[in-house]
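Some structures to go through are shown next.
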Structure 1
Amino acid sequence: MHTVWKGAISFGLVHVPVKMHAATEDKDIHFRQLHKECKMPISYEKKCPHCDKEVKAEDIVKGFEYEKDKFVIVNQEELEAIKPESARTIKILDFVDLKEIDPIYFEKPYYLSPDMAGSDAYSLLMEAIKQTGKIGIAKINIRSKSSLAAIRVVDNCLCLETMHFPDEIRAINQVPNLPQQTSVSDKELEMAKMLVEQLSEEFDPTKYTDDYRIALYELIESKITGESVDIVSTPAAAKTNVIDLMAALKASIEATKPEPPAAPKRKRRTKKTEEVS
């Protein structure tokens with residue numbers, strides 16, 4: 001499993017070296033965009049509309065648009081200077097009950113594995129979380145982004161789930177057309193509660209599948225096996241006026257070779273020389 005981050009968890013004076021691994025994977029089917037006419041994949045290039053030319057990576061800087069078409073430039077050295085000193089540390093700030101956290105705060109889960117000789121400290125933290133029933137609330141920096149995080153136990157593994165900061169959650173009062181007061185009849189409410197009870201059971205995640213993705217895979221597979229007219233090949237790249245470097249070098253070497261000496265011309269025999277002989 002690929003390591004996406006490496007550092008340590010700290011709680012109190014305990015230091016737990018860990019490696020972080022993505023706990024989920026993207027199963028979506030991704031399409032390439034093709035030119036309808038020739039079926040060549042469309043390429044995307046970073047181009048400056050003002051200079052009308054492609055821009056290389058080393059010529060790109062970061063800018064924050066504080067007003068329309070007005071930017072403040074921030075260079076990489078400035079970004080590095082304000083990074084927290086604990087950029088490689090997951091610092092647990094508090095321990096709380098999981099039921100106190102609204103799921104809207106949760107973002108992306110990661111598995112944490114013990115790194116090097118940190119297995120004892122790893123096991124200690126895991127058992128403490130298990131037996132107290134608490135989860136740790138921490139701060140972490142991943143890919144130049146600071147996040148809140150919840151650290152809990154999944155089976156026999158520490159799991160870190162990044163969380164949104166409170167100011168990243170939009171206020172409910174911004175949602176349009178919400179009812180100011182709820183008014184339902186007692187009879188309808190009792191029937192609705194009865195229906196909820198009838199549909200209630202223990203959560204089993206294996207029951208749920210992505211039906212659309214499965215159908216999409218089947219559609220693609222049927223086109224491939226049935227040799228559909230929709231099966232196309234990328235056309236060969238169009239010829240350009242760019243000369244292959246190796247071919248140009250060979251041609252240059254051939255051009256500089258001295259020409260072989262011309263063969264001596266044989267004298268033409270005339271009728272007179274034939275009579276003498």
Structure 2
Amino acid sequence: MTHHISSISCLLFSFFLFASCASQKTATSDEGWTTLFNGKNLEDWTTKIHHYEVGDNHGDTFRVEDSIIKVRYDKYEGDFKDRFGHLYYDMPYSYFHLQLDYRFVGELHPGAPSYTLKNSGVMFHSQDPRTMLKEQNWPISVEMQFLAGIEAGQSRPTGNMCSPGTEVIFKGERYPGHCINSSSETYYGNQWVRAELIVLGDSLVTHMINGKKVLEYTQPRVGGGVVEGFDPKIKKDGQLLKEGLIALQSEGQPIDFKNIKIKNLKGCMDPKAKNFGKHYIKADNKKCVY
């Protein structure tokens with residue numbers, strides 16, 4: 001397994017090197033990037049909020065204004081009542097490079113758990129919300145967690161890993177806890193922060209914040225706790241997570257998301273094909289078109 005991970009690391013290093021060398025061209029060529037959010041509405045996205053059926057965007061939790069996806073709670077009646085929500089892009093990905101900008105705004109909604117203060121994230125390798133029960137609190141997934149500083153001088157890194165209903169290998173061993181802190185700086189206020197997530201199927205996962213690598217782990221799989229109210233047929237502990245949906249999180253803290261785009265790293269790698277892509281690092285030549 002060590003040799004395998006080493007090979008993947010080398011592959012990822014090559015990918016970063018290519019991206020760095022090509023950075024001068026991204027403004028014009030931008031090869032492989034696809035915008036997930038059209039800036040106008042939530043077309044191609046699906047909501048699932050705890051206590052509500054899939055597709056019910058209760059209280060207009062996720063809304064679009066000024067080409068930004070905004071998470072808000074001003075239309076909620078009463079306290080938060082654990083109405084954890086997620087907004088899912090309706091296409092699964094396996095090998096990919098995701099990029100988005102986020103900023104925390106406003107105040108925590110009354111009744112939301114204290115740990116959700118300036119806390120949100122993006123889920124990946126997630127189960128489809130259509131497989132979630134009405135009273136399931138979080139999707140079985142892996143989370144790139146976003147946090148902001150609360151008290152001056154107290155470290156609160158962002159770009160962490162949390163594992164609702166999942167587990168990962170960290171520093172060569174199965175990590176027993178729910179979250180792993182990254183090495184990022186602490187960001188205060190309502191500044192925009194750029195988050196990047198590079199996922200290589202069920203092998204290497206890399207988190208980046210404002211262009212710097214802050215966390216790396218491997219082998220995401222189903223397991224562990226935290227998720228409640230799920231269908232037992234869906235949670236197959238030990239099963240490696242090779243692909244899944246991507247979802248933006250709502251936990252009681254208002255937050256904004258913009259510039260959401262993805263580079264699919266898995267596709268046709270035959271140079272003779274019409275849809276050959278130089279940016280692919282995982283072959284899926286069944287999709288080649290000649």
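Of the structures labelled 1, 2, one was used to calculate volume of the Cα convex hull per residue in Å³, giving 144. Name it. Working through the options, I get structure 2. helix-only ellipticity at 222 nm (-39500 (n - 2.57) for each DSSP H run of 4 or more, over all residues; to 500) computed as -7000: which structure among 1, 2? It must be structure 1, since only it matches. From 1, 2, which structure was FRET efficiency 1/(1 + (r/R0)^6) of positions 109 and 205 (r between Cβ atoms, R0 = 30 Å, to 0.05) = 1.00 calculated on? Computing FRET efficiency 1/(1 + (r/R0)^6) of positions 109 and 205 (r between Cβ atoms, R0 = 30 Å, to 0.05) on every structure in 1, 2 gives 1.00 only for 1. Taking FRET efficiency 1/(1 + (r/R0)^6) of positions 125 and 197 (r between Cβ atoms, R0 = 41 Å, to 0.05) as the measure, the highest value among 1, 2 is held by 2. Source structure of the calculated read-out (relative contact order in percent (Cα under 8 Å, 6 or more apart), 17) within 1, 2: 1.
With distance in nm of label points 7 Å out along Cα→Cβ at positions 37 and 253 derived from the coordinates and found to be 1.7, which of 1, 2 does the value describe? Answer for the origin of the read-out: 2.
Quick note: the coordinates plus some simple rules give every number you see, no bench work behind them. Because the structure is a prediction, the values reported are computed rather than measured. Cβ atoms are built from the backbone, for glycine too; each structure is taken alone.
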